[in-house]
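A.B. asks: So, here's a batch of structures to check.
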Structure 1
Amino acid sequence: MLDSLNQYKNTFKYYTELRVQENRSFRVGLLNGSLITNDQSVESGVSSRVFKDGDWGFCSNAEINNNSIGKVIKSSSENASFLNSRNSNKCGILLPEDIFNYELDLTTKKNKNSNSFWISFIEELDNYITNKYKQISSRKIFISNLDMEKNLLTSSGAESYSMTPRSLLYIILTTEKNGEPVELMDVFGGLGQLEDNFENVENFYPKIDQIVEKLMQKSVGVHAKAGYHDVVLDADLAGILAHEAIGHTTEADLVMGGSVAGDYLNKTVASDLVTLIDYAHTNDNKICPVPVFVDDEGTKAQDVTIIQDGILKSYMHNKDSAHELNMNITGNARAYRYSDEPLIRMRNTAIKPGQDKLNDMISSIDDGYYLTRSSNGQADSTSEFMFGVVMGYEIKNGKIKQAIKDTTISGIAFDVLKTVTMISDEMVWSSGGMCGKKQIIPVGMGGPAIKCKLNIGGR
């Protein structure tokens, strides 16, 4: 495809990004053994984005042929010129250039399975649950795959191709206690196509056993005591804290829009134990859940050390924000669909592992909580957050005790990070992180467990 895109270089009048993209999705699902979802879709097209003296023009088309490609280049150039004619005070602005060529193809090397195979796969899981666990009142099982294939050419000479897949298995189980439903979900899979992540259905039987065990613990759980408590946040919750409450405040477009992080550069925002990084593609010589080697502006993707030893050191940038704030570009411009303009987005955001063992962290708490699983939550540009907790345990005298019922945690993230006294030595990535900033997109979330203080909602 890149060879064919190169023929359009001579039509570029200004700085231009030409992207051809195809998203292929597949999803099947069961509710109590009945097939309720069997979807397959392909969304493809071409887009062009043009920069002229500080203004951007954009155009996209669902058709991919010589005529449509020529039209989007022409229209985006005209849009940029029109905007610039009405905003002449920006004349002369130049974008930082970063020329990088890369190809990443993670298509499975295994034989592809049919839709009916995957329906049978989740049916076998459902049969395992019904045959073994009569106390389960409701079962939802979904399996999905998303392939994102992109070709990018820029007028500055950057060329890239990527095919990045993600496949996920969702298992949601419900039991009843005193006439009330009690639910727990887990997600498996991540980077790779279905054939890579779900080779053997029997591998997931022990995982179902674990979900049921935790669900039963939760069904006889107690309410957490409302108040300010010592807690250990496991990787799932530490990851969502890093992403939602810290990561978004340090995306440079939100910084320029008034995020609290705009006032914190080179200031202490966390315990000196805390180093928080947005990893581009690799961590500890292992590929991250969402590897980005080159972003959708053609910039080589770099790790961004947002917080280093408790000090806020950097923001995440695209070319525009790097120019505006006189900082280095980082390769954080990402788009979900062909028709989306690239935005500053996180890739794989997590606290760097420390030196502590999880058991030691738990044993250090006399009266607190070990929180393991989150649900939806929210955070704003002040770093204030509130997250749901759907699985956790009391800690009494350094020992894990009863499970707790659904609750919430809240606080100011930068204040919470200042209370961190221990960080585990193990990095654990979540399987299915998604971010909904204007356009939904896969992200990597996770990290080590952290010991800190925060507010728990109670009943």
Structure 2
Amino acid sequence: MASTTPRVPRGAKLLTVSAAAAAGLLLLSSCAAGGGGEVNADYGFVTAEQVADSPITIWVDAAREPAIAAFEAANPDIPIEYEVYDGNAGGSGTFQTKVSLFDQSGEGWPDVVFSTQQNDAIWASKETNGVQAFAAPLNKGWFDEEFLGGFAAGSLDYSTVDGTVYGLRNDLAQVVLYYNETLLTEFGYDIPTTWEEYGELGDKLAAEHPGYILGSLGDSFMTYVYYGGTESPVWQADNAALTFSTDTEAENSVAISEILDGMLENGTLVKDSFFSATFNEQYADKLVAVPGPVWYTGAIFQGGLAVPAGEIGVAAPLKWEGGEIATGNVGGGLWYASSHSQNLDAVKTFLEFVTSDAAFNAEFNAGYPAYSSAAEAWLEKQAEADYFVNDDFGTVMADAAGQIWTGWSVTKWSPETAWATKVIPGINAGETIVSLLPAWQTELENEATVNGYTVE
């Protein structure tokens, strides 16, 4: 983990080495008993001795560094130290490994950690090495219900274990339907509203305008887009009981697989990664429509494809005919607070700022803010750019934020791995997804078993 030079407001008082050591001894005596101390009723967990004005240490990925500077500007009296780590799967591993080492030594825990992984609450909510859980409970008295209720419906589910919230969602990645209005108008096509229409559009596009496409299956996160977004029961778990179930041959699972197979066959779904040079070179002006998370705006359309303003629109997520919208979610980071912190007041102030401050999120949040009022400000900022062709894109995105399907469960590992291991190589070799469903299910079940789950 690379450490930056601490950013501390002028006049702030840093802990000396000897003071930090003393604090570590205090923490060890206060917290290392694994919940054996007295629960602080104001917080809902055993707290360390609080030291007013002590600096808080924050771990962030590089994309979250602006949060540090913005918070310091807004709160100059709260001393901050920070370290940068990658925050992705490897970074999450670093997060867990480092916490385990700190648990052994009884000192060194950061006060706040940002992670791009949605499953850290599973381990961070558990006692380790005889020391109480790293992640502090947030809904047991510390944060009030009004604040927690400001997050989009369901957005805290993945950081909730047995009814206790252990992390605050930074951003959502709800799937919507992007479309190129210029191409749809030129071709005389309507915007699809259902998965069935999406497949039918693929047939028409292939016949009438070969070479134009409706997306790609070359990235492992497509599991969330196409299977999470179609209510396909391929990823269900009970983390308390450590049970897992998957049904890749359920009706919805097979139906979407058949649609995708048809589009692979006619060429309207390709096999190149969205982030490959090949995709950008070949399909920059040929992507007619595609279901994808809200971050496609910057990462795909404004980024790799460099589609100019005035061409792209945002429509409601696709649904099954006769069904209701239940869209997928592809990512979104979380903030965790340490139960060992000696300055919980400062930690709370920081977390409320980075998740809910409207001005900060509008300016610096690269994703769609999970906090509803911050999301409104963010959408207003996006509207100023005048990029989308439809004025109601904000309403579409906001509605989709509350339509994320909750049927999938967070687990110790990612649903992307089995897709990357079995499905992507298979379709690259010319196999159909339908033919790969049994192998995909077997791999999912094997991964569950390796991670300590009982397959049902």
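A.B. asks: So distance in nm of label points 7 Å out along Cα→Cβ at positions 37 and 357, computed for just one structure, reads 2.9; which one of 1, 2 is that?
C.D. replies: Details: 1: 4.1; 2: 2.9.
Matching structure: 2.
A.B. asks: Given a computed value of 16 for relative contact order in percent (Cα under 8 Å, 6 or more apart), which structure among 1, 2 does it belong to? Provide the component values of the computation, followed by the final result.
C.D. replies: Values: 1: 16; 2: 22.
Of the options listed, only 1 reproduces it.
A.B. asks: Can you spot which of 1, 2 the value -10500 was calculated from, given it is helix-only ellipticity at 222 nm (-39500 (n - 2.57) for each DSSP H run of 4 or more, over all residues; to 500)?
C.D. replies: Numbers: 1: -5500; 2: -10500.
Value -10500 for helix-only ellipticity at 222 nm (-39500 (n - 2.57) for each DSSP H run of 4 or more, over all residues; to 500) corresponds to 2 out of 1, 2.
A.B. asks: Let me ask another. Given 15.2 as the derived value for mean count of other Cβ atoms within 10 Å over residues 133-140, which of the supplied structures 1, 2 does it correspond to? Numbers along the way, then the final one.
C.D. replies: On the way: 1: 15.2; 2: 23.8.
This value belongs to structure 1.
All of the numbers you see were taken from the coordinates with simple rules; none came from a lab. Since the structure is predicted, the reported quantities are computational estimates derived from the model, not experimental observations. Cβ atoms are built from the backbone, for glycine too; each structure is taken alone.
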